[in-house]
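Multiple structures follow.
Rule-based calculations on the coordinates, nothing more; no lab input. Computed from a prediction, not measured in an experiment: that's the story for all the values here. Cβ atoms are built from the backbone, for glycine too; each structure is taken alone.
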Structure 1
Amino acid sequence: MNIPLIDISPLYKSDPGAIKQVADAIDKACRESGFFYITGHPISRERIREIRSLANAFFALPESEKQKIDIRHSANHRGWGHSASEQLDPDNPFDCKESFDMALNLPADHPLVGPERPLYGPNQYPQALPDFQEKVEQHYWDMLALGKKVLSALAVALGLDADFFDDKFAHPLSVLRFLNYPEIEGERRVSAGAHTDYGCITILWQDEIGGLQVQGVDGEWIDAPPIEDSFVINIGNMMARWSNDRYKSTPHRVFSPSGSARMSMPFFVEPDFDTEVSCLPNCCPPGEQPRYEPISAGDWMIYCFNTTYAYRSPDAS
């Protein structure tokens with residue numbers, strides 16, 4: 001399986017032919033593997049260094065400080081997740097990592113916040129790091145802009161207007177995560193179990209340790225090592241539903257042959273809660289029925305969270 005490296009800089013210019021070439025390359029990658037690298041994006045090396053430093057500072061805090069923003073205190077799934085709080089592969093042990101999740105920061109009295117849309121609401125931030133909120137929120141919006149640019153290429157590839165997805169991100173469910181994988185000993189080498197991502201697309205930065213593996217159609221695991229100044233993009237289940245499985249949501253995992261500590265920062269590009277996810281135009285052959293029933297983006301995400309996190313289970317104490 002090939003994971004191509006695609007220069008997306010033409011997406012920031014006005015040459016329709018060059019944009020179409022990028023869209024075609026992305027379309028091919030999404031149909032064949034569901035994974036590709038991108039370069040030519042506007043997220044600077046200095047920005048990544050700054051956000052990585054903030055993430056490291058957060059994970060270095062005493063556990064008593066992190067517990068003040070435990071994700072279990074949040075009605076909308078924001079804050080710190082302790083190690084083994086997540087189980088991506090239901091047939092294997094809980095994942096060996098701790099996390100920090102943030103998203104669109106809406107006050108509790110915002111009209112969108114309430115029981116009908118339970119993924120909206122305020123973030124939880126570490127009070128011990130006073131500049132943390134401002135910097136990660138700026139990074140959040142810049143990563144969202146990058147995600148929408150990639151989606152514009154997917155729209156072109158699908159024969160839609162380049163701005164097809166734009167109005168679906170007024171109040172996005174997109175999530176920025178920091179993931180800290182500690183050193184592991186013994187026989188265990190899988191730190192995050194095999195899974196497909198829930199949402200639209202994922203934009204991943206991983207440190208120099210690497211560890212990302214992608215499963216080929218033959219069942220073999222292929223390394224997706226870090227490439228300097230690039231991100232890894234992969235298709236999530238929501239886009240697979242939208243595209244009627246034209247685009248693949250491919251299983252992947254984190255595997256550490258050396259057991260070394262690792263850090264990554266994925267950004268999950270998700271639309272507004274009420275966005276209908278149903279078969280896109282041009283994605284269902286004439287005379288056939290779409291493979292999936294329509295569902296709102298929010299309801300889909302809630303279903304996925306509830307099957308992954310023990311604390312969200314109805315049986316949780």
Structure 2
Amino acid sequence: MAPTTPDIPPVTGGVQIFRSCLISTEYPGAEAATKWLFDRFDVEYIVNEDQTCCTGLGYYTDMMPFPTTMAISARNSCVAVEADHPIQSYLCSTCYAVNKKSQHVLAVPEYRRSANEVLAEIGREYTDTVDETIQHRHTLEILWSRHHSIPGLIKRRLDGIKVATHPACHYCKVFPDDVLGDPENFMLPEDLLEPAGVIKTGNYNEKTTHCGAGFRQMFVNPAMSQAVTREKLKRLAQEKIDVLVHMCPNCAVQFDRHHDIISQVAQEEYPFVHLHVQQLVALALGADPDKVCGVVSHSQDVEPILQRIGAREGVSV
């Protein structure tokens with residue numbers, strides 16, 4: 001199956017990794033793997049201590065009013081531009097959607113004016129220059145811009161490993177026209193991994209089905225939430241995959257933390273594991289599964305797949 005993701009100009013620098021609260025607290029290995037990959041792909045980046053949370057969890061659970069979220073997004077955009085690293089690289093699809101949505105709303109004069117009234121209190125302003133300079137990019141897009149480097153960097157083959165993609169709704173469904181590839185059959189994760197020899201699943205029934213988390217739904221209506229998750233787990237078991245790769249920590253939490261619980265309750269087997277795309281790409285390029293990919297943070301037992309791909313054997317990186 002040939003790559004279907006279109007080539008884009010290489011991103012070589014000016015990148016600010018937008019730190020995600022869910023990544024940092026749930027799967028810090030995804031961030032560490034991203035930095036490790038950026039170093040190998042010669043992508044110059046910073047992590048900015050002045051960046052704050054996007055407030056997406058609060059906004060999507062109706063605990064944070066959107067004007068507050070918008071003003072915080074405007075501030076974070078100012079911070080990135082001031083640091084001369086205007087390409088915001090999002091590890092979390094919710095961060096991506098919230099900040100991109102805010103930029104669209106900030107184009108409306110009255111909303112920008114209200115945001116700037118707040119920013120004036122801290123000596124900042126969301127100007128036309130900031131708006132024209134800031135770029136909101138999912139981390140996978142930046143990695144894809146350097147994908148021609150991958151074949152020469154592979155240290156561990158993934159031959160025979162069947163991989164499927166769970167497309168994050170806040171990347172594929174909020175701004176479908178901006179998706180890198182087909183939003184109805186998002187293939188960028190599998191195309192990134194293809195040089196390592198994975199078997200790509202491609203399109204499958206339920207591919208665009210939500211992870212089931214639904215933000216507040218996982219708390220106020222857990223039965224419905226996990227029922228949606230179960231449907232996708234059942235379908236992927238039928239596809240006989242080895243790894244489901246994720247591009248959003250909220251999806252990863254929903255699947256990885258509940259996978260074994262749903263399996264036990266439903267008395268069904270779902271014989272595959274969950275990894276962030278960056279983790280599996282990094283493993284293929286020789287990253288240490290513990291020090292770089294942080295696999296200890298996963299609820300599932302990923303040791304069998306690590307053994308299968310030789311990730312417990314030292315490689316020269």
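Any idea which of 1, 2 comes out highest on distance in nm of label points 7 Å out along Cα→Cβ at positions 231 and 247?
Structure 2 comes out on top.
When you work out distance in nm of label points 7 Å out along Cα→Cβ at positions 223 and 255 for each of the structures 1, 2, which one comes out largest?
2
One of 1, 2 was used to calculate helix-only ellipticity at 222 nm (-39500 (n - 2.57) for each DSSP H run of 4 or more, over all residues; to 500), giving -8000; which?
1
As an exercise: FRET efficiency 1/(1 + (r/R0)^6) of positions 71 and 151 (r between Cβ atoms, R0 = 30 Å, to 0.05), calculated from one structure in 1, 2, equals 0.10. Which structure is it?
Only one of 1, 2 returns 0.10 for FRET efficiency 1/(1 + (r/R0)^6) of positions 71 and 151 (r between Cβ atoms, R0 = 30 Å, to 0.05), namely 2.
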